[in-house]
Structure 1
C-alpha cells in the first residue's frame with residue numbers, strides 16, 4: 001500500500017521579525033514573517049507538488065493563530081500542530097547585514113515549540129509518510145527532545161526515509177557541547193543529510209568539505225550527504241561519487257532567510273522522484289542545480305514560508321544560464 005503523505009516534518013514554527021525600512025521617526029520597521037525551517041521546507045515541497053504535514057506547537061496567541069493560518073494557506077496539513085494554552089509562540093528577530101548574512105535574537109525562554117510532548121506526536125502521520133524530516137531546534141530542551149527522538153524511532157520502524165538538517169543556531173543552546181551531541185544523534189539516525197559549510201567546520205573541525213563529508217559518511221554510514229556553501233554553490237556525496245554545482249548569484253539578493261530550507265526541500269523532492277537508491281551523477285547534478293536556483297530565488301524576497309519560488313520560476317532561472 002502507498003502512503004498518504006510524501007513528507008512529514010517535526011520542529012519549530014515561529015515568527016521571524018525582519019527589517020523592512022524605517023518609520024518617519026527613524027525607528028526600524030519590523031515585518032512579522034511566518035518562519036521555522038521545517039515548515040519552510042514543507043512549503044517549498046508543496047510548490048513541487050508534494051503532500052506534506054507538520055508536527056509542532058504554537059501558543060494560544062495572535063502569532064500562533066497567524067502561523068496556523070499561514071501554514072494552512074500553503075497547503076500543509078496541520079492536524080499534527082498543537083496549541084499550548086500558556087506558553088507564547090516563539091519569536092525571532094532577524095538582523096540582516098549588507099552581504100545578506102543574518103544575526104538572530106530569539107524570544108524562546110520558553111517558547112511554545114519547546115513544549116511539544118512525546119504523547120502529542122501524531123504517530124499516524126509519521127507512519128503514513130514516505131519521508132520524515134527533522135532538525136535540531138526541536139532537541140534543545142528535554143521534553144521536546146524526547147518527542148523528537150520518539151518521532152524518529154517511529155519513522156524508522158515505519159520504513160520512512162529519514163532526512164536531517166542540523167540548522168545550527170548557537171544562541172538557542174545552553175552549551176555548544178549539547179548542540180554537538182544532538183547533531184551527532186541526528187547523523188546516527190538519518191538516511192539523507194543536508195549540512196552547511198559552517199556546520200561541517202563545527203562538527204568535523206575542518207574547512208576541507210570533501211574531507212568532512214567523508215568523515216561523516218565513514219562514521220555514520222549516511223547514504224546521501226549534501227553540503228551547501230553559500231556563494232560557492234553546493235556538493236553531493238553518494239556511493240563514492242562527488243558532484244558539485246555552482247551558485248546562481250543574484251544582484252537583488254536582500255537576505256538569505258530560507259535559502260537552506262529551499263535547497264533542502266529540493267533534495268527531498270528528488271529523493272521522492274528517484275528514490276534513495278536511484279541517483280547517478282547526472283541526477284545528482286540536477287538536484288544540486290535545482291536546489292541552488294531555488295535557494296537563489298528566495299534570497300530576493302523577504303521571509304520564506306509564504307514566498308517560496310514556483311517550479312516555473314526555478315526552470316526559467318536555470319534556462320537563463322544554459
Structure 2
C-alpha cells in the first residue's frame with residue numbers, strides 16, 4: 001500500500017484491513033514522501049500490530065513505491081491497496097477462497113463501489129463502478145477489456161509467481177492499473193470474476209485520476225491500440241474501423257501509424273465516400289464483403305453500440321474474437 005499525504009483517511013483504511021474476516025495477511029506500507037502526519041499514523045498502527053510493516057520509499061513516485069513495497073513482501077498471494085480506500089469485511093476471504101479453487105494461472109477480481117464522505121459521487125464514476133461489477137458478475141472480461149480496465153486497480157489477487165511472470169510493477173506505463181490489467185490478460189492468466197463488491201473506492205477532489213495529466217484523456221487509446229496489435233491482431237485478417245467521429249479519427253491516426261491496410265466504415269451517409277487521412281469512408285455493409293475481418297468499434301453512444309452489436313451478431317460475428325468496442 002503506497003501512502004502519500006492521506007493522514008485523514010489512513011485510520012479508516014487500515015481499520016478495514018484489520019477487520020477482515022480473513023486474518024492471515026501482511027500489510028506492507030510505503031510512505032512516499034508524505035508531508036503531513038501520515039508516517040506517524042502508520043508507525044502507531046505498526047506498533048499495535050506486527051503484521052503491519054512500514055517503510056520509506058527511497059525513490060519518490062507511485063511506481064517506485066509499488067516496486068519497493070513489493071520487494072518487501074513475503075506472502076504467496078499478492079494484492080494491492082490504496083491508502084484512502086476501504087475493504088469490505090469479507091474481501092480477502094472471498095478472493096482467497098476463490099483463488100484456491102483455481103490456483104496458479106488465475107487472477108481473482110470483483111466489483112467495486114465509489115463513496116464520498118460529504119458529497120455525491122459523480123455519475124461517470126457510478127457508471128464505471130456499475131459496469132465493472134456487471135463485467136465481474138458475468139465474467140465478460142475478455143470481450144470488454146478494450147472499453148475500460150476490467151480489473152479495478154485495488155481489486156485483484158494473484159500468485160506471486162504469476163505476478164512476476166507478467167512483469168509485476170516494473171513497466172513505466174501509466175495508467176499503471178490498466179496496463180497491469182492488460183498484462184494479466186496478455187500473460188494468459190484466467191481472470192475470475194466474483195459476483196460481489198470487493199472494493200470501496202474513495203472519491204475526493206484531489207484524487208490522482210481527477211488531477212494527473214495522464215488521466216485527462218481517459219480513453220487511453222495509445223495503450224489500447226498497443227495491446228490490441230500485440231494480442232489480438234492477425235495480419236492475415238482484414239482490419240476494420242467502425243466510426244467516423246472523434247473517437248474514430250483519433251483511433252485511425254494511431255492505427256495508420258503502425259498499419260497501412262485499414263478499412264474504415266460508418267453508418268453516417270453524410271460521411272460515406274469522403275477521404276479522411278487518405279482512406280475512403282465505406283458503408284458499414286462493406287464488412288460483409290471481407291473475409292474474416294477484425295473490427296474495432298469506435299462508437300461511444302450506448303444505443304449505437306447496441307445497434308452495431310445486433311448487426312454483427314446477425315452476421316455471426318463474435319465479441320472478443322471478431323469485434324471489440326474501444327469506447
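Can you tell which of 1, 2 yields 42, 34, 25 when Cα extents along the principal axes in Å, for residues 37-148 alone is derived from it? The value was obtained from structure 1. Here Rg/Rh (Cα atoms, Kirkwood Rh) was calculated and came to 0.94; which of the structures 1, 2 was it taken from? Label of the originating structure: 1. Of the structures 1, 2, report the one carrying the highest value of volume of the Cα convex hull per residue in Å³, for residues 157-220 alone. Looking at the calculated values, the largest one is 2. Among candidates 1, 2, the computation of mean count of other Cβ atoms within 10 Å over residues 189-196 that gave 23.4 used structure 1.
Laboratory data are not the source of any read-out in this text; all were calculated from the coordinates shown. Because the structure is a prediction, the values reported are computed rather than measured. Cβ atoms are built from the backbone, for glycine too; each structure is taken alone.
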